[in-house]
Structures are given as structure tokens and as C-alpha cells.
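Each in C-alpha cells, the structures are laid out below.
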Structure 1
Amino acid sequence: MKTFKITHPDENIREALINKINNLTKPKGSLGTLEELALQIGLIQQSLSPTLEHPQNIIFAADHGIVEEGVSLSPKEITWQQISNFLHGGAGINFLCRQHSFTLKIVDAGVDYDLPYEKGIINMKVRKGTRNYLHEAAMTNEELELCIERGAEIVRQCYNEGTNIISFGEMGIGNTSSSSVWGSYFTGIPLEQCVGAGSGLDSAGICHKYNILKQAMDNYKGDGSPLDIIRYFGGLEMVMAIGAMLQAAELKMIILVDGFIMTSCMLAASKLYPEIMAYAIFGHCGDEAGHKLLLNAIGANPLLHLKLRLGEGTGAVCAYPIIQSAVKMINEMDTFVHAAITKYF
């Protein structure tokens, strides 16, 4: 499988960054999370004057074989129908990308439909949906490797276009099921606590979803390694997102993490390359049952709590202005010395 060279940001610049932040015209620590973000971004970019360049949101789309077991309220065809909505600019992520000047890319990782690529969809299809992991692995090793490489390829394209901050979204009916299984395996949180309503299941539907996923986990006979769990229970769009995240970290880009599904992808990626967490900023804590539990398990502090559970990258893009504020703070606030103000802390 493709390997990545992901290193923790060099700490030698930390003291200089802290000194610059502490000597801005404010009480020490008074801008709270903005100061923490400025420090993190400065470390990522190894700069006392970090920048945000050409933000992009990449949506990876694919279908899931486990949907055959009735684990989602929404039918499978919603995946390709919503992609059409993205193309026409009518989805939630569209207005947020317009509002915050993000370029939106839509990637077919494995949609079970013949999509109109001539309309701007990027064709990275590995197969038409995963297999049903109640009975067999969702994908082969070769398919997993293709997903990792193709996700990385998309990020390299963005990097070559001048992007240094990137967010990822997903479209795939059934992907909260894969996220729940990954979350349980990788954190030890009981599966029952990780399983939620998805696109709107009632209590009976959630119970059925849990029973199916529990049976699938009981049926699993793999080696238990993170990579095998990713392969067996993953979605094509989710594994492609992992490859994208790993490539972004190797290129020292800022990674904005969206909701439950993308948090589970970042969690999975961190099991392969723990250093990736230094490049991640978590946009929000969503309303899906397991999201807060996953965030707590990995020690993440999300920027927003808006009860979002749409996916698509909406929570990540929605949080972008806070990141902008952090960068503007470190670049545009005056210092005590230059402004001839006595330090008052």
C-alpha cells in the first residue's frame, strides 16, 4: 500500500509563536481558542505569519452494500440524486462554499450509478458500491489501495492549485453504519453508544441498525489490524477520504474535519499515522449519537456546536471564519511595544 511521510511539525518555532501571540495588545490568553488555533497553524506552516490560501472542500461519494439490510431510512438512490443537487448548487454545502469562498470538488469514489462526468464530477470510481459486510468484506485489499491512492491524488491536485487548507465531506447512504463500527473498534466505545439515527431512523430503526452491525462485527474473522478493519467495514468514499487526509498531512496542509463520518475517518487515519492529528482542526460537534464520544476519545476540541448532522463538509466549512479570525489575529493585531502600550497582565 502507498506509504506517507507524515512528521510532527518542528517544535523549534513554538516559543517564538507563543511570544508573538502573548505580546499582542490583549491580556495573555484572552482570545482563547483563537490563540490556540494561531499557534497550531503557525506550527503547521512553520511561520510567524501564517496564511490561508485557496480553501477547497472535497466531497467523496459512494454507495454501501450494508444498505441492503435496512440500516438507513434513506434509499440508496439518494446518493446519486444528491450529487445532482451539488452540481446544480442547491445543497447545504453549496451555499456555505459560496459564502466562504471555497472551491467545491465532487469525487465519485464508488457510486452505484453512471454519473455525468462531463458536468464536472471527478471520476475516481473503484467499483459500484461496497459489498455487504454483514456477509463478506466491503472491499478487497486492491480496492482499498486504489481508494487510498486516488484520495491522495485529489489532494495533490489541490495542493498544486495553491491550496494550503482543505476540508472533506462525504455523500453515501449507509456511511454512519461504517463510522459506528470503526468508532467502536478504534476507541473501545460500546457499539450501542456509537449507533445513531443517521438520516432519521426512529428508535425501532436504530435498534435494527444496531443488531445488524453487531451481527456483522460478530461475523468478522479478520486479523483485527486497523487496516483490515478499515477494509472490511469501510466505505469507498471513507477510505478515499483517509488517503486524502494522509496526503494533506504529508504536504503540511491544514485539515478541517467535518462531522461524525469524517471524524471516524480521521480516527482511522490516526491509527495508521498518529502524527496526522497535529494537522487536524475539528470544525464542529454534530448531532449524531456517536460523534461527541469519538471527539472525546481522541481529545479533540470542536469549534462549533450547532446540532449539525448533514455531512458534506458543512460543519468544517461553517467553522472556517473562526480559523480566519485566528490568522488575522496573529497577523494584524499590534504589539505592546509598537503601539507603546504598557503590558497589562
Structure 2
Amino acid sequence: MADKYKVIVNKLELELKRMRSEGKMRLPSEQDLCKEFSCSRQTIRAALEVLLQKGLIVKRRGAGSFISDDTFTSRTVFFMTEDCDRYQSPALIQGLKEQPAFSGYDLKSFSTGGSIKVGKDILMKVISERPAALIIEPSRDLIPNPNSRIIEEISDMQIPVIFCNSILGPIHVVPDNEEGTKELTKHLFDTGRKKIACIFRMDDSSGRDRYQGYIKALLDSDSEFDESACLLLSYHEEKDIISGKDKKLEAFVHEISSSCDAVICQNGMIANQLVNMLLKKKISVPDDIAVGCFDNGLYSENCAAGLMTMGYDNDLFCKSLAGTVTALAEGRRTAKSVKVPMRLTETFSNSVLY
């Protein structure tokens, strides 16, 4: 019975959320629950006792079990990211708040600063406050995370966890990075570029998927792969480049400046540093070397030279994220992972390609 009743508890907690969203408050009778789960009445009573102790249900003499009035009353969603005030996060946070599907929910945003310890403190706050859902936008999702067990504990508490811009977890909302990079690389070839270099993160799933799309585009175009034209970074190496500690970037530019006529970058922050370095070396952008990146135009609009950018419709992304979060928070089983298509823009010609 020990294992059986625990499984039933987990299933009933999900069922309670669905019932609540449909306005149903009374649980099926013990006899009906026995039939539904093919178990004894003793097992059902053990499961109901757990729900009772958690405060999720109340029992009324002669009437049965009902969802507690205090059950699932949280209308707060936690959003955990590296920096709420930087780069694309402000547009994402504001766009999520403005979605009709998110109406009635309060979004609380937390910055980790890339710190595992700060992330742990935020996750413990989730456990203590039991929000309706948790959105996580990790900074390094391809390396082991010491906080993974806490995230599992949060899921076991029936608090939905949705990963944003990361393929971690069963439910995530991400741009279609692989297809987007294939499209960007193909476009560069179609516009006459002969050899295309790349700068991607390898401890980040978006960087890995972009690198995969880049390689597939090379193979599709019968172009030879050159390992020396690929600068593959860690989180800390990316931070060094963005902060101007660009010896690694300078060495890479020296390597590819005479052989490549295009570079695709992980994001607009790296691309901005690259463009500035190329211009200092009297290398024209985009005439000598075209520079592409992924950033929805946030950096390209203010860059000293135009960037070719691959981005996504922020409203569509936020709509997908809001719909996924609220469906899970309300116990609906229709929620699923979403890949949002990307679109290509040439900033230096001020034209949207599609």
C-alpha cells in the first residue's frame, strides 16, 4: 500500500487543480476512487489523509471530501533569471505581464546574477511561499546544477516548473534556435558569403542548438567545416568578452579576418564587441565581413555598424509562455512545450526579409 497511496496522492493533487479550474469542489466518493485507481478503500483513505494533512481537502460528515477553500489560492508566479534588468529580460517580463492569459496573476521577478547560491535561496523561497508556478531562465543549462534536487522537490510539491529559453524539464518555451541558425547561415551563403565563422556558447542549450543549425547549414551547402573558424565559449568566457576583456576574441579575429567574410554570434552583446574590434582593425562591416547575431535587434539598432539579426516575435513568445504557465497553474493537462519561430532582419538595409 505504501507505494500505491503515494502515487494516488500525486495524481489526486493534479486532479484537484483541474477540478478547481472547472468550479468543481466535491471529490468522488471513496468507492468511486477505489474503482478509478483499482485499489482498496484502505489505500484511498491513506491518500485522502495525506491531502487532509496538507490542507488541500476538508471532510464534511455525511457529505464526503471537498477541496479546501484555501487550496491553490496563490495567484503569484515566480520568474527566476540571471538579470531582470538587462538585455532581453525587461521586454520578456513586461510582455508576459501584458498577456490577457496572464490576467489575474502577479509576476515576481528574481535575479540570480549567475550565482548558484543566490539561485538556491530563490528556490527555497519558492518552497516556503508556494507560488502558482515557477519560470526558470537558466544561464548555464548544459552543465550539472547543484540546485536540481530542489527543483525536483518543487515539482513534487505540484508547483509547475516551466523553463524559458532552455530545453530543460518536460515543459519549456524556447525560440527555434536550430532552424533560425540554419536560415541565417543559408541567407549569408545566398548573399554571396563564401566562408562563415561562428561564436557560440557550449554550456548553454541555445548555443548548442545554434551551433547544430550552423553545422547543418554548412553540410547542406556543401561547405567545408573549419574548426578554426569556430569560437566555442563558456559562460565566464562570454562574460569576459562582453566586459571588454577580449584577448580571446582578438585572437579569433586575427585567425579569421583574412579567411572569412561572415561571422554568426551567440548574441548581440558579443556581436557588438566583435564589430567594434573589426572596425578598429579597419575591416568594414558588412562589406568585408558581415556579422549576424540573435537578439531581436536590441544591440544592432545602436551598433556602430549594421548587424544581421535573427529574432522572434516577442508578443508571440510571451503569449506562448503565458498560456503554458497559466494552463499548468490551473491544473489543465493541455500544456506542452513550445518552439517559437525566428525571423531574419537586415539592420543595415532596414528591411525585414520575411
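List of remarks:
- Among 1, 2, structure where semi-axes √(5λ) of the Cα gyration tensor in Å as derived comes to 36, 21, 19: 1
- Winner on relative contact order in percent (Cα under 8 Å, 6 or more apart) once structures 1, 2 are ranked, highest first: 1
- At a computed 1.8 (distance in nm of label points 7 Å out along Cα→Cβ at positions 292 and 308), which of 1, 2: 1
- For 0.00 (FRET efficiency 1/(1 + (r/R0)^6) of positions 28 and 260 (r between Cβ atoms, R0 = 30 Å, to 0.05), calculated) the corresponding structure among 1, 2: 2
- Entry that produces 43, 26, 21 once Cα extents along the principal axes in Å, for residues 124-187 alone is calculated, selected from 1, 2: 1
- Computing FRET efficiency 1/(1 + (r/R0)^6) of positions 20 and 172 (r between Cβ atoms, R0 = 41 Å, to 0.05) across structures 1, 2 gives 0.95 for structure 2.
- Source structure (of 1, 2) for FRET efficiency 1/(1 + (r/R0)^6) of positions 60 and 220 (r between Cβ atoms, R0 = 30 Å, to 0.05), computed value 0.00: 2
Just so you know, all these numbers are worked out from the coordinates, no wet-lab data involved. Keep in mind it's a predicted model, so treat the numbers as computed, not measured. Cβ atoms are built from the backbone, for glycine too; each structure is taken alone.
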